[in-house]
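Quick note: the coordinates plus some simple rules give every number you see, no bench work behind them. Everything quoted here is computed from the prediction, not taken from an experiment. Cβ atoms are built from the backbone, for glycine too; each structure is taken alone.
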Structure P
Amino acid sequence: MTKAATRARQPAALYVLFLTEMWERFGFYTMFSLFVLYATQDIGLDDADAALLYGTFASFVYITTLPGGFLADRLMGARRAIVIGAVVMCLGYTSLFFATPTTITLSLGLIVVGNGLFKPNVGSLLGTFYGKDDPRRESGFTIFYLGINLGAFVATLIAGWIGQTFGYDVAFGIAGIGKAISLITFLIGRRWLGNKGLPPNPALLRQRHFGVPQQVLLLIGMAGASLLATYLLLHATMAGELLAAVAALCFGGFILQIWHDSPANRRRGIALLALIAISIIFWTVYNQVGTSFLLFTDRLVDRTIWDFTVPPSDFLSLNPLFILLMGGPFAALWVWLAKRGRNPSIPLKFVLGHLLLGSAFLVLFGVLAQGAGHVPWPWLVLFFALYTAAEMVLSPVGLAMTSELAPERLRGFAMGLWLMATALGYYLAGAAAGVAAVPKGTGEAAMRSIYSNAFLDYGLLALGGGLLFLALVPWVASLMRTSPETATRNGQH
């Protein structure tokens, strides 16, 4: 490709989709960062029930991206899926503003379905603006990823203050405004999208079944999916059983697919499954931040900075802030190590991610074990530095290895398994947060003991997962080395 092409400007659609995603993430994280506080303080749920509802909701948010992406690819087109998804999410956020303890799960059900249509298709639409070997692709998606974290950073920075000053319902209303701005941005920006993201076969949308137009059937299906999500959110145990059954079918289906493939693809597929399986432990511990960690910050952390008491959810903004600060250095580090043939293998990076995450929670355990009194807030900065480093080591690498190790015909399936593992991790995180549940009326000393033991458990779980996988690294690495090209890309010899 010519130097002129290399220096070509990014497509205008990038900036439309950047702002669309940024405002959507602002709305989502405004709600998401406050949810457990709202559930325990306003609705009156106990810690364990609030965490399990949070985990079940988050798992559905991830799992519904699979049918949402499928519908866009095969029937609706990315544009229509994004618009419909945004409208449904706006309804969900708006209904949260008026929600009562008995109707909140209906609001969450709407958000689940809307997110399933919206979330996977913004990124996939952006990908259509780059050719196969377009040198602008990597920098374009880096800019797009910046929008995600910028929206999350601003949302988590101000959501707590809004919630504590004006009420959680007002914060949820502002989340709805953020989602509405996202929708308006996308609608205005359609002029720069050309003919991208249109339905692959418009005639299918005009078909009728039993005299009912296809588009009406889609709307009925979305309404039914929202009601099903609402029901399962009210019955979290059943939701967990359903997730486990779907995961077993998906993993079993993938095994059957690779078993009849070439020996090299079969071995790499087994390596991929091992990496995805161990990531479930990572996500189970990682996602404590929105539940047990947030409640700990609210109850046992000295949050006073210059005579101002910082809302507990504001500390969650340290994660996207550190992502913005660490993203470039980590990318440069892997390139630097690869040039010298010292880049750790993908399995070793998974081990390192678990060890860093475990260390973050053991820091909190160590501080709580030192004595009485509230924990000084600077310890949370150290926690999030280790926590975010763990994410930067494992999460981007996990996404890359999914497309790298899976056979080309199964790459979409493999990405679905990665999202499935994340969904399972969220659900298990909600269940595991019960270890840190504090009964109402518990004194400070007993509360410290509960959180200390819980953070020790989380830290040891992550460390144990990392050490267990360390023992399997030679085996997994040997499975991955069936292709010399893979070893070369990973900087291995």
Structure Q
Amino acid sequence: MKVLIVGIDGGTYDLIEPWVKRGELPTLGKMMKDGMWGNLITTYPPLTGPAWVSMTTGCNPGKHGVFDFMAPEIGKVRINNASAVKVPKLWEILSENNVRLGFVNVPMTYPPVKVNGYMITGIMSGKGDISYPPTLKTELETAIGRNYKVGIEVPPQKGREEGHIKEIHDWHDSISKSALYVLQKEPLDFFMVVFNITDAASHSYYENMENDDEYGSEILKSYQVVDQSLNEILKFAGPETNTLLVSDHGFGPLRGMININNFLVKRGIIKFRKKARFKNFLFQHGITPKNLYNLMKKLKLAGLARSASQEKRGKVLSSFLGFSDIDMDQTLAYSRGHVGQIHINRQALEKNKLDLLEVREKVIRELFQMKDPHGKVITSQILTREEMYNGPFIDMGPDMFIVLDDYNYIAYPLFAADNKIVTKHIINRSGTHRMNGMFLGRGPYFHDQGRTSDRKITDITPTVLDILGINIPDYMDGKPIK
């Protein structure tokens, strides 16, 4: 094998380095001793979907066209997948160059396409075939004696921790066994697998880790099972193999969630249609998505919400105050996205003959007035579209991205979860993403050892191509890691 990539979803040296020093992660510790490693700076915002696409294309979102989990369609909830990517993906480039390959559980690979080897897709997969060849999923399930899982069904919830922990470990076991099965099928030139358990545990048990309580070791345990799986996978790597460990983003604590649109309503940036007055009245008096979900949890019906299709959930959410109730002729801007993306409403600008830059500056001034209940300003930084992206699809992205209290808060992705500005996360997450992911390179291509300078997530694909002697396209943003 010439190149092996192991993705550690949400992996960060903020946690790995002290645990390695304590001897908790022997495989990672040995690789850090032998290889070069450092932070891998991710996309703005630090989100799984666009991050993995940037990693597997070498491009920023302005060139590949994926800015969030959701497609940029106001009033609709449509999840992005690989078909939304506007540039060639790594598996396509490698296949065109006759590289024999395997991809297991890499996000944003669905729907699978014909490749020169094997592919089984991961999170954010749809209901269709998830493998190439199409028979691969059934074949490996028969061989490993269990189902292949693309996600979990038991969410993190107080009182249900044991079930959630069991499920994320079962999910990891499914991915690990599937990876080993594909690796033993035949000698491959390139192989990539992603383990998600570290992300799932970090989202759910970060506060437990900080408090060192009953579930305080769950994040460490998630890294330990990845360390064990990594040890098994490395047995397929020879002295000629160049191994890369990568993550799509880092991790840190999550203190709450911000309903940015509620703030924009209070500041007069968002205006509602007259027909929405009654829905607004109900919303302000507690008829909200979050309160409905909490009621369903009390009635032990939350599983119905989780199992409902995106279309059905979208119809339920549309019955609450939302984007369809906005007066688009008068609304200057709105928030839509998982972290803090702000979109300037061109319709209102054209209708009222307003200048884009003047409106943007007005919205920025207002957003720096957003405060928590204790009077602390929530907005740490605002990045404009031009500061974050470049490329032909830049207009598909947000106009601005707000860093909320140094990433300690995230935004509610749709209109608003409830009638507050600062609220608790709707499914009680206590950890969220940071910009500093991780990389490690070991093998004959990588000459340095020890900690090195930060690299960018767009550097991974150019590095792979350079190792394999394939020309790096001029349109890619990244540079080989050497």
Structure R
Amino acid sequence: MSGRGNLVVALTLSLLLVSIVSFIPGSVSANPGGTAWCNHTITTSTILTANIGPCPGNGLTVGASGITLNCNERTITGTKTGAGIFLDGVTDVIVENCKVATFYFGFRIVNSTYGTFTGDSATGGYYGFFVNGALSSYNRFTDDTANYNLRGFHVTAENNTLTSNVADFNSNSGFWVQSNSNVLISNTADDGEAKGGNGFLATGNNNVLISNTADYDAIGIVVGHGVNETFAKNTASYNSIEGFSLTLLTYSNVSSNTANDNRLDGLELEGSSNNTLSGNVANANKDDGFGLGESSDSNTLTGNTADHNDIWGYDQRHSTNNTFAEDTAVGNSLDGFFFSYTSSNVLSKDVANSNGRDGFVLYDSSKNTLSGNTADNDKADGFLAHISSNDNTFSGNTAVDNLMSGFEFFTADGNALTGNTANGNHVYGFHLAGSTKGNVLTSNKADNNHLYGYEDSSVGSGTKGTANTYVSDECHGNHSGGSTPAGLGAPQS
């Protein structure tokens, strides 16, 4: 055979061999992306051109700083082990447009800084996005999605920012932050009617949560074990437990949040002290609007709204030294403000209107100060001091058009009532019942009530044979008379 013929044969055999190798089963899946494959470490910027997997371990590892991985909307699939995309000890990496499914970790970021994750998704794993390590800081997650995992985003490192991400239908939590100084803005956790895990859980110090939404979760947003947290303009509605749960939280700012239609409280504090709650709204919850539980002391609540909740607007128990100012409770099924076993609280310029029972209730609560508050059109008493509610101060409050008495005191002793007004109530203006004693009423007004302005059934050495003292109190136009016994108020006899 001539040399030319040998060359032709050799070329033909080479082409045949290439064709055979190209069609060996499994050879395409060994390098499906053309630029990356299962368990591959990339060290240069990469754009995927095909899907990868199923991968038995990791999908891709980013092994160099300052590079970009653009998955180009391709999917990396795992087998419930490893990480779909793994970063360890790198910086300034961009990961974008990557779809990761059924890995243990969708995205695992360890001791890596200044990373940018945009338009990525992780589904069907244990963790969607997992950020840990003391050096995993200043990473940014924007427009990412983590659905149908155990936990959507789990962050145990400091100074990371999550913005406009979505974590829906995760069985444990949508967003779990267990560190300091992280920022979460405009993220969403919604479990639909399934009501799965919690929407957001944040523990640590100096975290910021703003304009996030948690609907149809177990607890919408849980914040606790932290100091100096900022928690504003978030929404938690239709959750199967509370909207917001604040536990062991101190010196934090909770403002302009909304909690509606939750199965229990709209916003609950437990063991949380020295916080400021302002401008929050808790409406139509199946329990209380705002609940302050045991040892939630020295908090300030200003300008909050609790309307049409199934039990109380504000429920405070076993806590002290809280301040309520210009808060509103309207149309709650029971009381507007209910305080039990508490002391040394201050309520000023609060409003309780059209509640199903009383406007303001003190039950076994002492040394509280109520000034400049208004209770009108409540279905029972405007203000009720009940059973061992002693040594409280009521000044400049107004009770109008309540279906029972404006001010009712039952076995409540040593209280001071000064400059209060009770007009147009359907029973008494002021009613001191039972063995109530040692109370001092000064310069109060009771006009146009349906029975008496003042009714005192106690017996003692006080004014007109009662066990209480009346000084310069007034009454006009009450239907049954000014007072019983007569002479507790003037000029009406």
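Tabulated data
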| quantity | calculated |
| --- | --- |
| If relative contact order in percent (Cα under 8 Å, 6 or more apart) is computed and equals 24, the structure in P, Q, R | P |
| Test item: mean count of other Cβ atoms within 10 Å over residues 61-68 calculated as 16.6, pick one of P, Q, R | R |
| Which entry (P, Q, R) yields the derived value 61, 28, 23 for Cα extents along the principal axes in Å, for residues 197-468 alone | R |
| Origin of the derived value -25500 (helix-only ellipticity at 222 nm (-39500 (n - 2.57) for each DSSP H run of 4 or more, over all residues; to 500); candidates P, Q, R) | P |
